[in-house]
Structure formats: C-alpha cells, structure tokens
1. Given 19, 43, 23, 12, 2 as the derived value for P(r) over Cα pairs in 10 Å bins from 0, in percent, for residues 16-87 alone, which of the supplied structures 1, 2 does it correspond to?
2. Thinking only about mean count of other Cβ atoms within 10 Å over residues 32-39, which of 1, 2 has the largest value?
3. Tell me which of 1, 2 gives 3.1 when you compute distance in nm of label points 7 Å out along Cα→Cβ at positions 72 and 96.
4. I have -1000 for helix-only ellipticity at 222 nm (-39500 (n - 2.57) for each DSSP H run of 4 or more, over all residues; to 500), calculated from one of the structures 1, 2. Which structure is it?
5. Given that distance in nm of label points 7 Å out along Cα→Cβ at positions 80 and 104, derived from a single structure, equals 3.1, which label among 1, 2 identifies that structure?
6. Of structures 1, 2, which gives 2.8 when distance in nm of label points 7 Å out along Cα→Cβ at positions 8 and 40 is computed from the coordinates?
7. Can you spot which of 1, 2 the value 24, 15, 14 was calculated from, given it is semi-axes √(5λ) of the Cα gyration tensor in Å?
Structure 1
Amino acid sequence: MSAPDGVAIVVNALLADAAVKALVGAKVFGGKVPPNAVPPLIVVRGIARRPATQPTTQWWETAIAIDSQAEDPSVSFQTACAAEDVVNGIRGATPTAVVQAATVTGTSIIEDGAFTPTRYRSVATAEITARRP
C-alpha cells in the first residue's frame, strides 16, 4: 500500500477550519501557488516521507511545510498560528487517511522581497504519521 498524501490531509483540514477561512478564504493550495493568486494565502508542500513501521505498507511519516503568505507581517503570523492550531489537532479518520499524530515542529519567519509588494511568510514545518484507511 502506498503512503497517504500528507499534503491533502493538511489542505483538507485547513479548508475546513473557520479561523483559517476567515483569514485566507479558500486560498489554501497544495504544492504550489497558482498564477495570479493574491495573498493572504497558504501553500502546503510535502518535504519528505518515510515508512514509520515494518512492513512499510502501514504507517508513514511525512514532513510538511505550511507557508502562510501575506503583505502584512501580522496577518502572516496570525494565519500561521491558526494553521498550527489546525495541524496540531488533526487526529483519527480523515477523508484520505487515518492520522495517528500531527505535530508542528517549528516555524520560520521570512521577509520575501522577490515579490512586489514584499510578502511576509511564516513557514511552519510539521510531522504527520498516517496510513491509508
């Protein structure tokens, strides 16, 4: 059995949360930011995955980056805090997986001048242990 999609787990949880929706609406994307997407927004990317048990077809650990982007640093930070609360609460059966644990492991704050105007980014990393249902 293949690894569950950690990005889909997080994207679905963020889209279902009222606090996140109040900050970014439906602008939660998996993998990349679509062209012409206007911040504030969240993009969720997979970083790495590895089997957590033997046989490797059961539980998988997935490292995820949750990138909260805004043109105002306080909005970026508020969005990251809301996303952290959601990720830390993901447990049990989801539409695409059974989640044993989900934990935010750190956050980095970036002032990204590659965008005009500058985007402020709060990037949280998380570890998710899950299996397919």
Structure 2
Amino acid sequence: MSAGRFSRSRYSASYASEIHPIRVQPETLSLASQSDPPVTNAAPIGSISNPISALVTLGKRARGLRPRSVTIQLKDGETPPSGYIAGSVARVPILQETLYENLQVGDDATYLGSDWQVIGKSPEEAT
C-alpha cells in the first residue's frame, strides 16, 4: 500500500464468523483477480460484529488481529500507476476469504488499473 489517507472498511475474519473494523487506503478495494469472473477486494456485506480492529501494520510480535494479505509485483512492461515505479511491490490486505483463496502465487491480478503478479501470500493471524 502507498502512503496517503485511510478509509474505514470491514474485514471478514477467517478464525470465526466475525466482521471486524479495518482501516485501509481506498486503492485497496481496487485489487481484483483476473479469473473468470473476476473476484474483487470488496468489503464483506453486513455490519461489524466484533469491535476489535484488524491492524494491517501489526508487528510480528504484537498481539491482535493481523489480516490476511497478498504481496503483488508490477508485471514487466506495465506502465506503473501514479506514485509507483517499474517493478514495484505492494502488500494488500484481503478483506474476504473468497479473494484470498482465489489468488495463488504466480496468478495475475489487477490493481490500480495495471497488471500485477501475486508473489506471496500471508494468512490471517489472531494472537
């Protein structure tokens, strides 16, 4: 994710049927798989059922809910989106399990109108 303003959204937890608040940058919602049909990074439907926030920046030793995420890299030959350079890497939190399961390492995804490749996945961690 790039620097900038944040917006409030909802995160569907994997550990239980709970929806948590999460702060993400608006471009987070632009991530989509290139499957047929594409799966988007939309917030889950429903209201927040657990007030504990999923924290994108939670350190490895800290306690809390770290959301699942994918690491993507801008594909060779793609024109970088504004604020990015060729070969940029971004880590994007995934708001629902459906997209996380749909994206595998090596798959292509669309982010900020450009083609990216999934180069890593990180599961949700609740500690």
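1. Answer for the origin of the read-out: 1.
2. Looking at the calculated values, the largest one is 2.
3. Clearly, the read-out refers to 1.
4. Of the structures listed, the value fits 2.
5. The value was obtained from structure 2.
6. Details: 1: 2.8; 2: 2.2.
Structure of origin is 1.
7. Of the options listed, only 2 reproduces it.
Computed from the coordinates by the stated procedures, all read-outs in this text should not be read as laboratory data. Note that the coordinates shown come from a computational prediction; the quantities given were computed from them, not determined experimentally. Cβ atoms are built from the backbone, for glycine too; each structure is taken alone.
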